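Please go over the structures that come below.
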Structure 1
Amino acid sequence: MSSALAIADSGYDVHLVERTDMLGGNLLNLHYVVEGYNPQRLLRDLVNRVQAHQRIAVHTQTEVIDHGGHVGNFWAELQTTLHDGSVEMSRIENGVTIVATGGVEARNHSLLDFPQVITQQELEEKIIHSPEEITALNDVVMIQCIQPEGVVEYCSRVCCTNMLKNAIRLKLFNPNCRVSVLYKNIVTYGFREEYYTDARRHGIVFTRYTDENKPEVIFDEDYDQLYVKVHDLSLDRELKLKADLVTLSMAITPSESTEELSKMLRVPLSSEGFFSEAQIKLRPMDFMREGIFLAGMAHYPKFIEESISHALAAAARALTTLSQKSLHLGGVVAVVDPDKCVGCLTCTRTCPFAIPQVIEEEGRAGIGNLGGAAFIDPAQCQGCGTCTSECPANAIQLLNYTDDQILLESIGGLGSWQTITPIEVPQ
């Protein structure tokens, strides 16, 4: 929404595509933050401004099912689910595309099978909507760094701060409740370190564990009581903590269909499954494919202010393209000679940007009328030369760096073998 408003305020039309029936994403689930302000006020302001803006067309209950084109001339096929359950198809054309699909709190872990075990997001909902349940608690154990099963381990950045805000709020509601936090490492970025100190001041106890001795949740059926066993490194002994409620800090994972969308847009994913930027320091809001930009938690878990900054940066990069009356493409691009193409698909497999496609049209039948020849869109080609060097039929040439220009056969230059008579050296 921040990107859409920034671009629309600059005088350009925006299509905002939202999969669910409400705008807001993760902000819908945030009722307070550790700094104290109410994020719902920000949400209401953004939603109202977006819906009232004359240059923003909002498409809720809508998914992008196909996407193509190149910078300055993209198109997208949209599928909208109407209130009566019917489906409506539409097509839009756009100059740039911004990916802001966000992330979600993971829920796939065996510990969540216990009825008294919930996530931090669910605890926040209880604090806001069911305070009577919070005031009835005597013992709460919070376990950090819970990775979803079958996923590569990584730090979600926001979990520790989220845990601190819930633990402090819980102690404010119920000062007599004993709150224990089991952690591997506490990472509170910047000045958020003060909230860790504040949590200790409220009497919250922090106990460190290691991967070799992870906490174990046990349910005692005889006493209908939940316990958490953990090895305390400071005391070098095993503790058995009574728990009326166990709260897990689950990892933030990419939103649904992120992998499918990456294939559709032909942009890469990181090892954690999030969208991967072109260059982490110099181009954190760009993809290698020109005209497609990245914003928010679709890139990696971020705090609210970081997501807004990233969104505004993506909008600024998009405006550098939209503000141009004409686009000048690079002169070094790969060109396919369809009369030499054998349709081996080597170029489609080796291109790091997934640009070559085998198409069938007049004049592109390939050798022996195979039914199609490779085509490389010059507006998308990055000029890396990978397909040129890999093509076994020598059907692809890099414009301005062709074999004739490099080999210089007319003057016997590069690439020509010559027989050199050895010089006899006097003994």
Structure 2
Amino acid sequence: MISPKRNSKATTSSGFFLVEKIKFLLLEKTWIVFILILIIGMYLRFYDFQNVIGFGWDQGRDAQMVRNILSGKLTLIGPRTGVGHMHLGPVYYYILAPFYYFTNLDPVGSDYLNILMNIINFVIIFIVTKKLFGKYNALFVTLIYSISSYLINVNQVPWNVTLMPGLAVLIFYAITQIYEQKYKWVFILWTLSGFFFNIHFTAIFIPFINIASLIFVKEKRKVFLYSLMSIPLYVIWFVPNIIYQSQANGDTQLYKDFIHYYYIGFHFRFLMYRLPQSLVQFRSILNIPQLYFLQYLLPIIFIVLLYFEKNVKQKLYGYITMLWFIIPLIGFTLYGGPLSDYYFLYNAPMVLFILAYLQKKLLTLKYKSLILTLLVIFWLFYAYINTKSLWIKPSDGGLNGQKQYVQTVIANSKSKLFKKTIAKFKKYNEGDTDAYLYSIYTQKK
């Protein structure tokens, strides 16, 4: 029989071995851990996706636009904005076209592209965070990115917005590399900034973020000259829209109307009104109603800690991070229209960077073991709250449900019950996914 004393030693030895094994995995087998996190994130987002993810107005519009491209009707414009109805660049449609081609115009092609773009986001966020902030922070950031219910839901939607977090992180990284005197990144920075115009209209803020981020570079003259040389790499993404503007049906009047109705000038009181909206990613990602006050408290703590930060590089990274909140806040203060949470999706990685930084600072305090234990308990609770309803997927609904409904209508086309529905499908309105499905199921081969 093992004595209590000896059993205690065995238990301690086993616990020590487990801790060392975890450390080994995190430090030496980081990519294996990342792949496991990626699998979890992709399962939560896309397992049985055709029964989970439905198609709305945006996806119906995209399907028809890509169908036109594949039939030879090329387009110079991309998706239009919800407010003002002005058009982005068309690159997203052309990236989407091969997926529709290989699925024979089935809208599921959008889901396949969305799955690929999500994997790209994960890889970008992990690699950049690892290079800038280390392995532990990279794993932490990608883990929270993978299990946040808000990010899961917004990532599931097959739309042009999906690439916003990955692009934001690449632009952030390009800026840091310019500070490392790797000036070829100036060209990459402005190329990515131009490409952003094809993803979302908040690309309007990116040049201001870039310029404000680079004011502390040592060789300002060189960076300025390289930026001038990069103008063609930035402007080239606007060429299709510029050509479209030269035509009679361009967006020129829409731009004028937008400025007339939505530009309100700068007002400090309105800036304070916009402040909670500019911090919406904190609230959305944390996703714990009782802790909504943290959307204000965490940025304040972050700014205070940065003020006293002795690590110059960390201070610089913190300054760049804050610009992704401050400049859009000022920009949206000039705009009097409605805002949606996904307008700030490029801030999601910045929120995760801030959380990682604050957590690291916590672990430098006294009672490190206790703090670490509390943090583990908190994030386990967070994982439970955010994913408890996502492990078991519905057996019907989503795009498959929409397909089955349309097929039922076609199968009963002679029934009086469906005559009005068929007439509506034949008329076809932009963004009507059901009408699109009807057209591809009934078209001649």
Structure 3
Amino acid sequence: MLTRQDIARFYFPLVLTSQMMTLAGPVINIGVGRSLDPTLDFAAYWLAFSVLLFIESPCLSVQQVGVTLLDGFESFRRVAIVSIASGVLATLTVLAVALTPIGDWVFGQLIPTTDRVSDLAREVLALQALVPVFISIRGVANSLAIRSKQTAWIARATVLRLIGLSAVVAIGVFLETGSGAKAGATALVVGIGLETLAISFSVRSVAREWYAKRVSSRGSLPYGNLIRVATPLLVAAFAWTLLRPIINALLGYLPDPERAQAGFGVIAPLILVSCSPLWTMHNVSLVLPQTPNDFRVVARFAVATAAFFTSVILIFAFTPLQHWLFDSVYNLSPILQEDVKIAFRWVALEPAILTVRSLAQGLLMKAKRTGPLMTFAPGKIAILLLVGLPAAQRVDVEHGVLLGTLLYILSDTWDAVVFSWKARQYAREGRVFQANSVPTAPDLRKTHERV
């Protein structure tokens, strides 16, 4: 039977990884806050990042696809080919937005903002063009490490990423370059590049072992099966990464778009860093539980983890620590501080919501029923627009950051409700724990027919 110790050994390296990854945003914001014009740089950097995140969304789903499908060298090879090709295509798209008239349309019509924010955002985007390729390679390597249950390798690589990123930010602050947004973009590229190099080096022994056994491998992974499993995950990634551009576009209709977009650029990374340990729980519910009783142990562990991080958020939101964070660390103006403080209190809802969402998504992937991730994605976008458009026309200037935060929470709530509903349905039908989480290659056709 699965124990809490088993979960902890698998989970805590993933938590360290997620924390190190999501700490990148807050660390970058330390440098951005010391720009000559922090409001401009906060708005421009995070607008550019939201567009980058959307363009590279196929690359972000690589790890989930790999964890679900890798079972030998041939499957590894095919996932790697498709993933790296996706990264190259995403990089070319980033450059097109940054350097051609397409960028005028993206940062003028799709996401309304001021001219000076638009110009700086495109420069930031160009600096980060290589990130999608790095993300694709990292995703393949991470999935290989997770399938081998070597999550400590991922943690070490992510620590190296944070060290490299922090060093570049510190140099930028020391040299007083004037543009924290550009320094932040450079730091992100350096950090992710180091992380990708480190995890690729770590998994080379597993890749060599799989290559040596390729003759006796259980078979190849047909591209059709790869596409059937990957497509719902890809659509879900598109919907998730579209969240920030939509929110920023809605905030662009407010009387002071720079103020609202800058404040949301501060709050969104804090949501990620405070709640990312709950997001990684989907790897736990996918890989570890083999019976319903095992899953109950995982669920209790997840609830306790959510309670802990909720407490941490509340401590920061209602004590003098918030003043230290937003004034001393981020160097926000008094007006922006008040906007962000009000919004941050609502972040305490996120750990519970993300726990339900992550556990349910892990079960859907375990059942090889990723279809609901795609089916319900348009509903999330529709709700954001139906709620956000009227609200953006009525909300006061000082509540723009709060509006963005509540819309973010609303989207995760939608996912939690619909994913848990379908996961419970599949569990009752006996589809979740009926077989091992990774089928043999001959079984892939059968298990994916109903996706």
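Every read-out reported here was derived from the displayed coordinates using simple, explicitly stated rules and does not represent laboratory data. These figures come from a predicted structure and were not determined experimentally. Cβ atoms are built from the backbone, for glycine too; each structure is taken alone.
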Self-check item: If Rg and Dmax of the Cα atoms in Å is computed and equals 24.9, 93, the structure in 1, 2, 3
Solution: 2
Quiz item: Quick one: helix-only ellipticity at 222 nm (-39500 (n - 2.57) for each DSSP H run of 4 or more, over all residues; to 500) came out at -22000 when computed from one of 1, 2, 3, so which one is it?
Solution: 2
Exercise. Match the computed value 0.80 of FRET efficiency 1/(1 + (r/R0)^6) of positions 93 and 205 (r between Cβ atoms, R0 = 30 Å, to 0.05) to one of the structures 1, 2, 3, and report its label.
Key: 2
Quiz item: One of 1, 2, 3 was used to calculate distance in nm of label points 7 Å out along Cα→Cβ at positions 37 and 309, giving 3.6; which?
Solution: 3
